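Taken together, the values in this text are just the output of simple stated rules run on the coordinates, not laboratory data. Only a predicted model underlies this, so the values are computations on that prediction, with no experimental measurement involved. Cβ atoms are built from the backbone, for glycine too; each structure is taken alone.
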Structure I
Amino acid sequence: MNRPAHGPGPLLVVPQWQGSAAGAPQRVAAGAHRLGALLPATRRTVVPISPHPGRTEDGVRHLDVLAASLRATRAALAGWGEGPLRTVGGDCGVELAPVSHAVARHGADLAVVWCDAHADLNTPASSPSGGFHGMVLRTLLGQGPAALLPPPGGRLDARRLVLAGVRALDAEERRFLAAAGVPALSVAALDDPDRLLAAVAATGARHVYVHLDLDVLDPGHFAGLSCPEPAGLHSEKLADALTALAGSFALAGVGVTEYAPTAAGPAAAEPAVEEGVLRRLFAGPAFR
């Protein structure tokens, strides 16, 4: 399904960091603003997010702030229109409202492709850190902290989920994936975009929402990562996979998260290298 180009469309910027359990988590809030400036858009809406930490409740760090962020993001999406959703964060928790919005819009005709080094399928009970960015996908599936659960009509069905580039899994996540039968494509499998297309086609969906945590990339190639994992994807392979998806399915939305820009200093050239990678990636059809 080759879609005609319609221009870049609007962009939602969600500079939330409280879902992250990484060191110096505020870097991903700065990353949200950097991504928002790099990604072409007809307009940019910045969701107001508290810069302050919150309380740990029900096994989730900063839960009260995350709940307020979710309400603010839902309010920003309320009149978004019919075009594809485009979101940048922030930690992966910013995807709660956009993915749920897309599920409510498209129902069983929507598949979600979760491009991420991590599965984000922990629960508050199984999470080793209490960081919500490791629970967001499980919450979208309807199993998460009550304060953040999507309404029933906005919950994702595991049969409409494909993981891509995942390589760092906790025991509970492995158990869940095996029980639910969710396909998890390795980095090597993404060398052939047809394998990803086949996995999405097997869901029966015609629309796709793409979640892109930049830690799916190899840290040796892209340094600005909040939670780097070795043996990741090269950006050109990622671009090929996203181009294939955009050419075969109707794009319901795309979210880009967890950019932690490297600081200036001895590696002062590194931010320019990172932004060059991102500009090339954003030039593809999935972002236009």
Structure II
Amino acid sequence: MEPLSGISFFVQAAETRSFSEAGRLLGVSSSAVGKSVSRLEARLGVRLFHRNTRSITLTVEGAQFLERCRRILCEVEAAELELSETQQAPRGRLRISLPLAGMLVMPALTAFMHRYPAIELDVDFSDRLVDVIEEGFDVVMRTGEPADSRLMSRPVGSYRLMLVASPDYLARHGIPQIPGDLTRHACLHHKFPSSGKREPWPLKRAENAPELTLPTTMVCNTCSALIDVAVAGLGIACLPDFMVQQAIEQGLLVSVLDEYIEHQGTFRLLWPSSKHLAPKLRVFIDFMVGELFAERTFS
């Protein structure tokens, strides 16, 4: 451990600009600090400090080495903390961001709270693309492929989009048999809250066929509202399967054009790659991966 202790002595001396003050904080003599730094300099073949009778100052090489050493000591500290925390029950505050899909996440979230009452959840429900690191989140759940190299990720489960309408609406307006029939129907569209752009309907097209221009009866940035409007018999909506599963099982909605839909989405948990997996974070990730889609029977 001599190299590591030498690094620790060097960092303390660099931050205090004094061998004696560094020794006092480390619980050793100033001579011990000076000799450790000298051995480190000899091993590296460079001078790390300019020394005089009153003070010490970093050389250019010393300043460069200091930044690397700080990172090394931080990693060692994080590793020690991670090992020590494995012996403790998960506890503490966990700041998370989840999508606006209460019917999907709430059963798993409440089950997690029952299982781990010592973990305090600070939950932000939002469909916007939060900056996980800058906004201080421990973990977030989003769809799509991760694009931030600073983040680690783990898939939680998959879903697909469906076209749904009420039996009453279809009895009055007819059941569409091919995508082109939708041009004669009331279409209820979702738009992304973060951009305001309309979410396209994932309809298969024949090669060289023009893109369909669908009627717009309603555009809304909340899927739950679209479900209510569809159940009320006011049109056809394109929604995630997990959001309409219960309404379909209850006979309030039915799916149409299933064979013409091509869509597969994935929910992922994302967290800062520099953050060691504290017990509270580890158990949340493992729990959500195991439980979030466990009760789904719709596919």
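For which of the structures I, II does the calculation of distance in nm of label points 7 Å out along Cα→Cβ at positions 206 and 270 return 4.6? Label of the source structure: I. Determine which structure produced the value 66 for percent of Cα pairs over 19 Å apart, for residues 78-197 alone, calculated from the coordinates; the candidates are I, II. Of the structures listed, the value fits II.
So helix-only ellipticity at 222 nm (-39500 (n - 2.57) for each DSSP H run of 4 or more, over all residues; to 500), computed for just one structure, reads -12500; which one of I, II is that? For helix-only ellipticity at 222 nm (-39500 (n - 2.57) for each DSSP H run of 4 or more, over all residues; to 500), the value -12500 is produced by structure II. When Rg/Rh (Cα atoms, Kirkwood Rh) is worked out for each of I, II, structure II gives the greatest result. A value of 2.0 for distance in nm of label points 7 Å out along Cα→Cβ at positions 102 and 118, calculated from one of I, II, originates in structure I. Can you spot which of I, II the value 0.95 was calculated from, given it is FRET efficiency 1/(1 + (r/R0)^6) of positions 94 and 238 (r between Cβ atoms, R0 = 30 Å, to 0.05)? Matching structure: I.
I have 6.6 for distance in nm of label points 7 Å out along Cα→Cβ at positions 22 and 230, calculated from one of the structures I, II. Which structure is it? So the calculation was done on II. Matching task: 17.1 is the computed value of mean count of other Cβ atoms within 10 Å over residues 222-229. Pick the structure from I, II. Considering all the candidates, the number was obtained from II.
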